[in-house]
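Listed next: structures, encoded as structure tokens.
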Structure P
Amino acid sequence: MAPRHLLTLLDLTPAELDNLLDHAIQLKRELRSGTVRDTLHNRVLAMIFEKSSTRTRVSFEAGMIQLGGSALFLSPRDTQLGRGEPIEDSARVISSMADAVMIRTFEHQKVDTFSHFSKSPVINALTDDYHPCQLLADMQTWREHRGAAKGIRVAWIGDGNNMCNSYINAARQFDFELVVACPEGYEPNADLVSANQDRVSIVNDPKAAAEGAHLIVTDVWASMGQEEEQQARTNDFAGFQVNPDLMKLADKDALFMHCLPAHRGEEVSVDMLDHPASVVWDEAENRLHAQKALLEFLILGF
């Protein structure tokens with residue numbers, strides 16, 4: 001049987017995503033109650049990192065350990081991937097020795113190609129185009145605090161980047177409305193927007209997006225690999241900061257999320273991460289629980 005992969009949220013059905021989030025919430029309860037879980041005993045996760053990471057590495061590595069398995073950290077300096085070995089060859093070899101492969105890289109095509117030649121499940125832990133694992137954590141966090149996301153209004157404020165693209169996929173899979181507020185020239189993937197025009201709209205005014213929103217989300221203005229554009233982006237995104245004044249336009253019970261790391265004083269005000277509406281720290285922790293549920297689903301089938 002061909003392995004299942006998670007390259008984008010569209011690789012799972014809405015029902016599978018719902019079940020996965022419910023399972024993640026249960027795993028969180030079990031961990032906090034001291035329950036020992038050994039479902040991935042003797043299983044190995046290979047973690048390929050071409051981009052630096054804090055939350056992704058800690059959550060996947062800790063998750064495998066908590067489930068009784070182990071994780072291998074692989075950087076370009078440590079493997080032949082960094083010396084020009086074809087992705088196809090690396091995929092065949094690594095997947096023959098590991099029960100799942102997690103990849104954090106730049107070009108989305110790399111994880112796509114790797115998955116085609118892999119004998120084991122492949123997880124996209126972030127590419128320049130998508131970040132599905134973060135969306136699992138975000139949707140788990142919403143579910144814990146407010147219930148199902150069906151029918152809510154989500155405001156994305158900032159760059160139409162990989163996180164924004166994944167929010168578009170989430171709007172389809174979890175059936176909510178998404179309003180993206182970004183400066184002209186920073187829109188998300190046009191094909192994605194077109195395919196989801198029944199639930200996704202683009203505006204250039206963050207206040208218009210925030211009006212009545214149940215969830216407000218943002219990310220850094222310059223992602224990894226865009227550091228040279230920092231000053232230009234700072235100028236272009238002036239007025240797109242999420243702060244308490246913007247939150248006042250949202251629904252009275254609105255939540256705020258940020259995938260982190262945050263640049264306080266730029267895309268968020270200095271005090272925003274600790275605002276009463278912020279669930280950023282729950283969101284960050286839920287990377288662990290959502291990915292544990294994902295690992296069990298992909299490796300074990302539940």
Structure Q
Amino acid sequence: PIDVVRAFWGRIRAGDVIEDAATFVGMSVTQGRRTFRKAGGVNQFPAAPVKDRYLSAVEREEIHDRAARGEGVREIARALGRDPATLSRELARGKTNRRGYRPSVAQHKANAARRGPRSAKLAVNDKLREEVQQRLQRRDSPEQIAGRLRTDFPDDAEMWVSHETIYQALYVQSRGGLSRELTAHLRTGRSMRKPRRKEGERRGRIPDMVMISERPAEADDRAIPGHWEGDLILGSTASGSAIGTLVERCTGFVMLLHLPGRHTALAVQEAMIEKMADLPEELKRSLTWDQGIEMASHAAITAAIDLDIYFCDP
């Protein structure tokens with residue numbers, strides 16, 4: 001059977017010798033040797049390509065056909081090489097009352113869910129925003145408001161909001177929804193949010209930073225390649241090692257900066273120039289980083305490889 005032959009070559013690919021591979025899949029050793037010899041030792045069933053993270057329209061059509069034939073979730077999942085939990089969610093997403101699972105419905109819902117970042121809850125829910133504003137004006141704290149909303153609207157999840165979302169809407173104006181003037185009703189009365197770090201623990205400010213608010217709008221929707229985000233993954237304190245990560249926002253392509261002994265500004269500068277200097281110009285549009293001191297040499301990087309660098313808000 002073709003499935004047995006495919007499994008045999010799968011074991012060969014995994015490193016088994018002919019005899020072990022044949023025994024594992026239920027062939028005789030003679031059959032295994034004959035199969036191997038007949039193919040000239042060349043695997044006729046190359047490894048399947050890595051599955052995309054999301055189900056495709058073709059896969060959804062196959063799910064529909066198999067479900068219509070009465071196949072179960074686990075059986076379909078095995079055939080597609082997907083997790084059974086993924087299939088369960090998919091069947092629930094595309095289910096209609098009259099016709100069961102419909103691939104077109106599931107595809108439409110999946111496309112809608114991936115169209116972009118959701119708007120802030122307080123920016124789009126007028127009733128919730130008005131309720132929060134009135135309670136802030138009564139000098140209720142965001143923690144109190146979040147707790148009372150769940151009590152006052154127990155059956156309406158659209159009227160629930162976390163205290164952190166309220167703070168974000170007040171202090172980060174790009175989140176939208178609440179006017180900064182409402183911060184005067186907070187018990188602290190601060191118009192700016194106080195950092196959690198103590199004064200002596202705060203990072204030194206990097207000179208001549210250009211903030212993320214100045215980054216071109218084209219970088220936000222991930223439609224055009226060449227806009228990168230970077231960060232550090234730190235090793236143990238004893239080793240002092242680190243790995244820099246550079247992620248291209250459009251494709252998700254990742255490049256790593258090797259920083260085995262130190263991650264000073266000079267080390268990061270040298271590693272980044274070496275890694276990115278040979279990229280085509282259209283792939284060097286911008287880089288966004290946090291305000292870590294390892295990016296203190298950002299001006300030198302920009303000058304060396306003509307890459308605009310922006311910094312996240314704290």
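Taking volume of the Cα convex hull per residue in Å³, for residues 143-246 alone as the criterion, the highest value among P, Q goes to Q. For which of the structures P, Q does the calculation of FRET efficiency 1/(1 + (r/R0)^6) of positions 111 and 263 (r between Cβ atoms, R0 = 25 Å, to 0.05) return 0.05? For FRET efficiency 1/(1 + (r/R0)^6) of positions 111 and 263 (r between Cβ atoms, R0 = 25 Å, to 0.05), the value 0.05 is produced by structure Q. Quick check on the output: 0.25 is FRET efficiency 1/(1 + (r/R0)^6) of positions 15 and 79 (r between Cβ atoms, R0 = 30 Å, to 0.05), derived from one of P, Q. Which one produced it? Of the options listed, only P reproduces it. Comparing distance in nm of label points 7 Å out along Cα→Cβ at positions 55 and 255 across structures P, Q, the highest figure comes from Q.
Among P, Q, considering only FRET efficiency 1/(1 + (r/R0)^6) of positions 167 and 271 (r between Cβ atoms, R0 = 30 Å, to 0.05), which has the greatest calculated value?
On the way: P: 0.80; Q: 0.25.
When FRET efficiency 1/(1 + (r/R0)^6) of positions 167 and 271 (r between Cβ atoms, R0 = 30 Å, to 0.05) is calculated for P, Q, structure P comes out on top.
Work out which structure the value 9 belongs to, where relative contact order in percent (Cα under 8 Å, 6 or more apart) was derived from one of P, Q. Considering all the candidates, the number was obtained from Q. Out of P, Q, which structure matches 243 when volume of the Cα convex hull per residue in Å³ is calculated? Corresponding structure: Q. When distance in nm of label points 7 Å out along Cα→Cβ at positions 39 and 95 is computed for each of P, Q, the one that comes out at 4.0 is Q.
Each reported figure results from applying straightforward, stated rules to the coordinates on display, with no laboratory input. Since the model is a prediction, treat every value here as computed from it, not as a measurement. Cβ atoms are built from the backbone, for glycine too; each structure is taken alone.
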